[in-house]
Structure I
Amino acid sequence: MAGDGRAKDRPCLVLAVRGQRVTVAKITSKYRDERYGVIPLPPGSVGDARGRASFLETGELRDVPVSDFRRRVGVMDPVVWDQVRHLA
């Protein structure tokens, strides 16, 4: 809802939870060839009804508070998870 004071939801993959902090990798719809560690995700991985392509950016992990999360979208594809679970 526009104007409700909340920031836009930014999809990410949770790699680890430590207390009240979470290590995440950003998910984006824009492929950037020049960025290190970009992994294509299977269609529909981020709950996009239109099935657009999405990419996991593993080159820059972020540490965020658990309280920043509003909702869970789904479970990561097991093949992708095997590629990234060691990052955190």
Structure II
Amino acid sequence: MTKYTKFFAMILTSTAFMLVMMYFNSYSIEHVFFSETRLYMAIYMGAMMAVIMLLFMLPMYESKIKNVSILIGSVVIFLFGAIFGAIASYH
């Protein structure tokens, strides 16, 4: 497994756990249901986490092309999550 594969696995796992942990604040089990807004929140939090973690660990990742691609992709995913999260919250 390459460094970048581990990085993406770490981000995807953390994002999935963030989505699940958002439901821990539910008062009762009846309040637990799929929420599109929570999904988009987890997506944009995962995208920003990827940016922050990559920038902190930049010396570990040597490929400038991959690093720039991750940063640009994360910003695009963040914008996707933020825009669609805002749209979903108005329904």
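Please treat every number below as a calculation from the coordinates, not as lab data. Because the structure is a prediction, the values reported are computed rather than measured.
List of remarks:
- Value -2000, calculated as helix-only ellipticity at 222 nm (-39500 (n - 2.57) for each DSSP H run of 4 or more, over all residues; to 500), assigned to which of I, II: I
- Test item: Rg/Rh (Cα atoms, Kirkwood Rh), for residues 32-71 alone calculated as 1.04, pick one of I, II: I
- Entry that produces 36 once relative contact order in percent (Cα under 8 Å, 6 or more apart) is calculated, selected from I, II: II
- Structure (I, II) behind the derived value 15, 48, 31, 5 of P(r) over Cα pairs in 10 Å bins from 0, in percent: I
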